[in-house]
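Readers should treat all values here as calculations from the given coordinates under stated rules, not as data from a laboratory. Note that the coordinates shown come from a computational prediction; the quantities given were computed from them, not determined experimentally. Cβ atoms are built from the backbone, for glycine too; each structure is taken alone.
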Structure I
Amino acid sequence: MKRTRVMSFNVRYDTAGDGVDSWPHRRRLVASTIRYHSPDVIGVQEAMAHQLRELEVLLDGYEWVGDPRDSVDAGGEHTAIGYRTERFDCTATNTFWLSEQPAEPSSVGWDAAYPRVATWARLRDLDTDEDLLCLNTHLDHQGADARVEGIELVLDHLDSIAREAAAVVTGDFNCVVGEPAYERAAGHELPDGRTLVDARDTATATHGPTTTRTDFHDLLPNMGIDHVFVSEDVAVDTRAVIADRDDDHYGSDHLPVVVDCEP
């Protein structure tokens, strides 16, 4: 498979409480950031249904998959995956809940504050027929047990669906390197013997700040909580944290992470 650019981007949900930094003031910046860096695959977090629809309008050439985390509010947050239709075809996809009942919509797991989900997609390269397994998630911001149990569930699902395909895991883990949920993912061994590695550890070159959080106007230090993991058979050329902004603010309270890799 040829070089593939993967992005993880928490776009921040639409809330009027953000004032001048709310979604209507940021949506074109978010779209232009994605357009400029041109990922082949993107995992977004916190995207409400209308935000996804607006991104579909503002960005040409992407198809989006993923279900909302709350079945009561179908317009609520998605942990969706977008892929370039000229490059990939999606042959299978599903969303599951990070809870003791992963097939139960809106279920809240352990000590989590909200329902949390993961979405996966098996993408077939239209040129080579090779598969890329992409999984995108958003771990809870409040529940330490929910983060660990949630990533365990993510890894269990990854074990069952990877089937020797090159694998990429994107997401807002709400924890930094060294914390339990992160450490559980790092070095996880898939059933075929491959391990899961942080792209930052195998990248030939890295770029950008170490943090991935902002208050829309300034970087918040020591908060590198957005991660991209790959199966060890995926060569990582570059990993970058993208600190693009306009004159007014950053596009979100998170910075996107971009990884160039060769599955």
Structure II
Amino acid sequence: MKHYPLLVLFIFVFISCQKEDPNSLSGDIKTEFTNVGDTANLFFELKQLNIGKGDYILARISVVNNNNGIVTSRGSIVVDTAITHKIDTILGTSNLPTEAKKAIRDKLIRVFNAKVDSSDKNNIKIDFEIKSKVTSEGMQDFHHSEGDLSKPFTLVKYNAKVGDRYEFTDKEGNKYVRKVTKRSSDDDFPLGFWLIKVIVVEETIEEGPYKDILGKLIFYTNHKFGLVGVEWEKDGKKYTIIIYPPNL
């Protein structure tokens, strides 16, 4: 009997060591939407911006490399100063000191490896890049690590349960938390002419300098199509991106 406490301690340590890292991801690296050349269409809804530019902006993003599940995709978008000023106002960055605004802008440029051509203020072209890890079991990205492939941040695991959390702290000290808030039991997410099941993941900043600035992101994901929608929620309003994957 006197040996039982030692045995219990051994079992506890063994189980603790076997606990899965929330930011690890396994699975088959072959999916139906991450082959080189696969192109997704992104629709940025503009109705709530009230700038009279139509209902949406269309962008296309294509896979340019897939290295053992590490997927590099590139795309571009064209905007004008009316849109950029409106976004600046919505973000709450328009009233920030110049240095703080520059820091946020520079971070976004680093995060998406963006190239901005603003020579024509009515047609500002933004080329961007997204790096992610995609497998049959889920998705990760390297946005908040600014492209550091040794520091993935889980977006979704397809076996996730409501309440599951993934956390990441960037070099500025911002603590990002992604929490699974819904698993569809029915086909209830509209994607074109179809309805599909989704896992909903909400991202907030719990600590750090951007905590009260950038609002909340809501990701809609599907095991067959990957990321199919993003909502940015700020001050009670939502701004939507619908993503039509190449294998739809």
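Values for this structure:
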quantity: Distance in nm of label points 7 Å out along Cα→Cβ at positions 88 and 136 - highest-scoring structure of I, II; calculated: II
quantity: Highest-scoring label, criterion being mean projected area of the Cα convex hull in nm², for residues 80-191 alone, among I, II; calculated: II
quantity: Structures I, II, by Cα Rg over 2.2 N^0.38 Å, for residues 160-199 alone: label with the highest value; calculated: II
quantity: Value 79, 43, 34, calculated as Cα extents along the principal axes in Å, assigned to which of I, II; calculated: II
quantity: Among I, II, structure where mean count of other Cβ atoms within 10 Å over residues 64-71 as derived comes to 15.4; calculated: II
quantity: Test item: distance in nm of label points 7 Å out along Cα→Cβ at positions 56 and 224 calculated as 3.6, pick one of I, II; calculated: I
